[in-house]
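S.K.: Next up, some structures in structure tokens.
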Structure I
Amino acid sequence: MLNVRTSVLLGIGLVGSLWLQSCSQSSQPTAVSVNDQGKLQGKIVLTGSSTVAPLATEIGKQFEQNNPGVRVDVQSGGSSRGIADARSGVADLGMISRSLDPDEADLKAFPIALDGIAMIVHESNPISELSKGQIEQIYQGDVDNWQAVGGEAQPITVVNKAEGRSTLELFLKYLDLEAADIKADVVIGDNEQGIKTVAGNESAVGYVSIGSAENSIEQGVPIKLVKIDGIEASTATVKEGKFPISRELNLVTLNEPTAEVGAFIDFAQSPEAYEIIERQYFVPITK
């Protein structure tokens, strides 16, 4: 009788152990692989730039449609996160809205689009153009009223990007300033926050992705792009190579991508993705 009871308990324990193991395995991210029919299956994780994230999401949706067994998970957080996660293996692909720096030579970059960084103001602001010198004065606190640059007599609310954002890095490089030189009233993270802040404050000025700004303007958000030294801030001037603060949008990996992740990169760089890129107000990099 004791032996029967022991056997039953052992059997219950074994079933329970197998059930727990199954639950544990099912909760883990599934690596992308190729099934017996030669089709992709699993999950691809991308993290990083808030500029690239909406574009990667749209590209991912089409990639999922083309490959029903794959799920594409896109998370923002800034280019610094994209670099860190690619290096640590937390993400299959990092997203960065700039080129790689010299000290990032351990990473491999795959450009997917071009973008620019432009100044935005509220649509009611009469200012339509700023010079590089005026932008520098505003962000250093030397000019704090719109009247000084041809606008109405009201204080300027300076909106700046948080540390770790490549938009900030490129903006500082363009103005030849250090982060400590900036006198900001508001510090924001992603482009959407910057756009919402300026749209809600008639005296604010900020700088964001041209693609993100054009997309928002198309949707009726009350902001406008400002010329820099007479050059229109637009996807067109980025494409023509005229806009002064332009950049590549990249996907990065630590090592050579696997065949499966490589398939996503190939799709993101393919003519099939060009229409998606243009719909998001970016410039495709044609081969």
Structure II
Amino acid sequence: MAINVILDTDISNEVDDQFALAYLLQSLDNYNLQAITIAPFSNSGYQKTLSIGDGTDLSYNVCVKILKMMGRNEFKDIIFKGANKYFYESKELNAASNKIIDVARKNDKTTIVAIGAITNVALAIYHAPEIVDKIEVIWLGGNSFLSDKNNEYNFKQDVEAVRQVFYSGVKLTVIPCRNVASNLSTTVYEINHYLKDCGEIGKYLCKAFADCKQAFRKTPLDEVGEAKTLWDISAIAYLLDKSNFVCKEISCPEILDDTSYKLTTNRHKVNFVMDLNRHKIFQDFFIKMGYKYEK
């Protein structure tokens, strides 16, 4: 039976979301993509926007562009714009959160792959707490317990949303960024080698990756030994093949005001990824995208 999936993404914020969407679209044999919901984001080093709404519009347009390049225009009608304010600022529902609720209610089980601020998911749970028993959330956010604080983009933007999801009791897998997803680092040379002959989307991803690296070089020296982490493909990879991950279930931690975790012993379980197989994940990604190798 196919698994129902929602992708919640701030896709215009950084290039790795675009890689993640392409990866998912190439992996739908056993999955029903029910919605692509647009997560909010504020100004970052990658994308300067005047407002969350501007970022949402940019993300919508990027989704449409990638769907068109990949010949998947049938999914254009299931893109839903999300919150214009963070959960800590407003509890108002939006098109994305309403869609999450609708999909969750109609299906026995739905997996939400969230690769941005988790605001839309928090709002859906807040307004329809009964869906907690019908959804599973895979979220890329925060850092590993080797870091003192979760001073990480997806986490720190909306800490109240993180608390709402963590404390709800939903089936939750957290993929930390630093010390876990950070292992998914790659280079312009590797990306070009494996993707340059993979059609329009391959060429597009090669250019997007190269442009991203170029934008952050301040001196010629910066190009020497440079790499970029494709954080968000980790969440798609976990959805597709959990055997490539080492996980540990722990009692749901308390989230302190400084964003650090306080460990507990008597709460519901949350699944934390501790390590991943970088080789197997990139191997699957490149082959799914169309890389031809000698068998």
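Read the figures in this text as sums done on the coordinates, not as results from a lab. What you see is a predicted model; the values in this text were computed from it and never measured. Cβ atoms are built from the backbone, for glycine too; each structure is taken alone.
S.K.: With relative contact order in percent (Cα under 8 Å, 6 or more apart) as the yardstick, tell me which of I, II scores highest. Mind showing how you got there, number by number?
M.R.: On the way: I: 25; II: 19.
Across I, II, relative contact order in percent (Cα under 8 Å, 6 or more apart) peaks for I.
S.K.: Just checking, which of I, II has the largest value of mean projected area of the Cα convex hull in nm²?
M.R.: Numbers: I: 20.8; II: 15.6.
Looking at the calculated values, the largest one is I.
S.K.: Moving to a separate point now. Compute FRET efficiency 1/(1 + (r/R0)^6) of positions 182 and 270 (r between Cβ atoms, R0 = 41 Å, to 0.05) for each of I, II and report the one that scores greatest. Before the final figure, lay out the partial values.
M.R.: Working: I: 0.55; II: 1.00.
The maximum falls on structure II.
S.K.: Given 1.6 as the derived value for distance in nm of label points 7 Å out along Cα→Cβ at positions 86 and 142, which of the supplied structures I, II does it correspond to? Mind dumping the intermediate values first?
M.R.: Details: I: 3.6; II: 1.6.
The value was obtained from structure II.
S.K.: Out of I, II, which one gives 2.9 for distance in nm of label points 7 Å out along Cα→Cβ at positions 126 and 214 as computed from the coordinates?
M.R.: That value comes from structure I.
S.K.: For distance in nm of label points 7 Å out along Cα→Cβ at positions 134 and 278, which structure out of I, II has the highest calculated value? Walk me through the numbers on the way to the answer.
M.R.: On the way: I: 3.3; II: 4.1.
Evaluating distance in nm of label points 7 Å out along Cα→Cβ at positions 134 and 278 on every structure, the highest lands on II.
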